[in-house]
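Just so it is clear, none of the values below were taken in a lab; they were calculated from the coordinates. Quick caveat, the model's predicted, so the values are computed rather than measured. Cβ atoms are built from the backbone, for glycine too; each structure is taken alone.
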Structure 1
Amino acid sequence: MTITNGLVPGATPAAQHGPEHVEEPVAYDAILLASFGGPEGQDDVIPFLRNVTRGRGIPEERLEEVAHHYRAFGGVSPINDQNRELKAALEAELARRGVDLPVLWGNRNWNPYVRDALTEAHERGFTTLIAIGTSAYSSYSSCRQYREDYAMALAETGLEGVIQIDKVRQFFDHPGFVEPFIEGVAQGLTDAAAQGIRPEDTHVLFATHSIPTADAERSGPQGNAYQAQHLAVAEVIMLDHPSVGWDLVYQSRSGPPTQPWLEPDINDRITELAGAGTKAVVIVPLGFISDHMEVKWDLDTEALETAEEHGVFAVRVPTPGVHAAFVSGLVDLVLERRDGVPTAERPALTDLGPWYDVCRPGCCENVRLGFKPALAGLQP
């Protein structure tokens, strides 16, 4: 990809010089909804996992171990249907508000790919896209890798210089994302109380995907943003429950035992809490926007089984999914860029936000792979 020194590649003129927040209106003509993707049948499982792990030298036997999770659900990941539902919900909300912005959908690891969405955009005459990645936080896998995929897709389709792509800010502390979790935690604690369990005997576990500690240390422009963002949001959610203990825990580790990843694992923490006398846990999938495989297997299957084995009452609260507040919030994020909303008027529930519109130099480096061309941010 051709990179012009000092400019944000592939960006609209308003974002091209790299302001932290773009306060200039931009006439976007479509929305790019970008997600992880997932298999939709037994024959898709191994090819999908090869896509996810390409370049990492993961042996076939390890892929077969992970494939078991998908095969338990008929080889179908819930994520693609959830993206279809989210796309339809966004279209309905846009129509309700009278906003003429078509929604195109593309995945990183399975059909339809991001390149397919860009081909569709070109065929329909769209040239100025605003992207929504289906991950709220800052890290390589949850932000920069999406940006790399946008750059790769433009190169693969030959649409560099034809289509421009900006992205909405990371939305971990946007009210639309946080409100469903606030509701869910309140209901989960009510469910525990209905079992006769006191608040002081109940513990809230905020669960998110573990990542290599080296990636975590380089997340965000100053480092360690991934953990800081989760912790800040959890603090907001727990403001109304001061007598209830809580932790940030991790799940879905996939790296070799010799590579440090973020801990503690949720199952280990449940075991520790049970030994200390905790009677109930409320599991909050804070790192996820929908009930995809890491939620259905790692939380709804493994974590709930661990709690049951230790005689601990457990409830898992919903992800945002297509909650009205979440869908409305995503549209708000698009419109704040379309309309150039001043930074001071942008909602954020933590002191960390509102996060950057244009990613900062060196943001979310992958130590193993180094810096690859990426859109929607200053180089590298």
Structure 2
Amino acid sequence: MANEISVLIVDDSALMRNLIGHMVEDTPGLTVAEKAMNGIFALQKISRVNPDIIVLDLEMPEMNGIEFLKERKKRGITIPVVILSSIAAKGAEITMEALALGASDFVQKPSGSVSEDIHVVKDTLMGMLLGYGGSYRKSQGKVLLTPSEYAPKTPSMKNSDIAVHFKLASAAPAAPAQPPTPLRKPGKTEIIAIGISTGGPDALRVVFAKLDEDLRVPIVVVQHMPVGFTNEFAKSLDRICPLDVKEAEDGDEIKPGRILIAQGSKHLEVEKKALSNPVVRLSDAPLVSGHRPSADVLFASVAMNYSNHALGVIMTGMGRDGAQHLGTIFREGGITIGQDEASAVVYGMPRVAYEMGHVMEQVSLDNMARRICDVAKTPR
């Protein structure tokens, strides 16, 4: 179909190219543009097929993923790239290097370089291709599928985040529901909680680089990311952010000038006691809203412990995680912000929250850091 998002698949394994290709062709809105076995062939094919998105392996002969990204940057190629990263011990560090070189996001291969079980990350990978590829297509003035053409191709998508994406993409924007009635007026902001998913690595780099150096309100973040990667991700953000950024560890203090990123596969909650400094707690409790860490878990905890002294922010992401308990922050008297549709790679999580009436204000990505700082610094 002419208006589908075209995908260039780059992987040295013929099996992986075929498995990913089948997933792409099974997903409404996506089509395979071409396949390549390494970076050299990928560069040759880009000019011919002009894809909207590239899926890139990192470990390949002749020209690997990092070398491809350097050459892509040198040639001024702006087509977005999603990395497929294996579980190699040094995978997290290399993956963060790839993000620093301009890759938009990454998906972890479940079982090494040749993962016959790649289908377990299908929703995540296809969501990224739809989000980043769709954003690029629009930026190039290309037409996307019409709502009537957006229909899941397989019954297995019914209850997944990707199904929520299709449902939202097919429906006209709904007016927000009646917002909850706050139990009290907003007080001085003492904590900022951010929930974010697909599109998050790029978005957080934009926001954190622009935060004020003198922002003294602590920030806690749930970014959906696999276990083993959040430490390197936090380090990469720390290099560009004027505040201290670190991966959260159980018992870490919540203190001014510090940003704590939830660990992959660990829920993050806050704990505030009268005679001690507030801290974060990590847990292996069951998935919530399909995720661990879950933004809903974080937001509920922040609302319970900080009441009307919290600022909740929900940003780009597929599905609905965080939408429900952003409303709990609203109800307790806190302030809530959602990323707007125009700047979100995937307007899923923030859209659900907005339509539930849980978002007080929608803000663009470019203005998000400024708005967060202004709200946090406003005396109340």
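Suppose you compute relative contact order in percent (Cα under 8 Å, 6 or more apart) for every structure in 1, 2: which one lands on 14? Considering all the candidates, the number was obtained from 2. Given 163 as the derived value for volume of the Cα convex hull per residue in Å³, for residues 73-296 alone, which of the supplied structures 1, 2 does it correspond to? The read-out was computed on structure 1. Tell me which of 1, 2 gives 0.05 when you compute FRET efficiency 1/(1 + (r/R0)^6) of positions 25 and 65 (r between Cβ atoms, R0 = 30 Å, to 0.05). The read-out was computed on structure 1.
Using mean projected area of the Cα convex hull in nm², for residues 129-232 alone as the calculated read-out, with 8.9 as its value, let me know the right label among 1, 2. Don't skip to the end; give the middle numbers.
Details: 1: 8.9; 2: 11.2.
Answer for the origin of the read-out: 1.
Computed over structures 1, 2, Kirkwood radius over Cα pairs in Å, for residues 97-176 alone reaches its largest value in 2.
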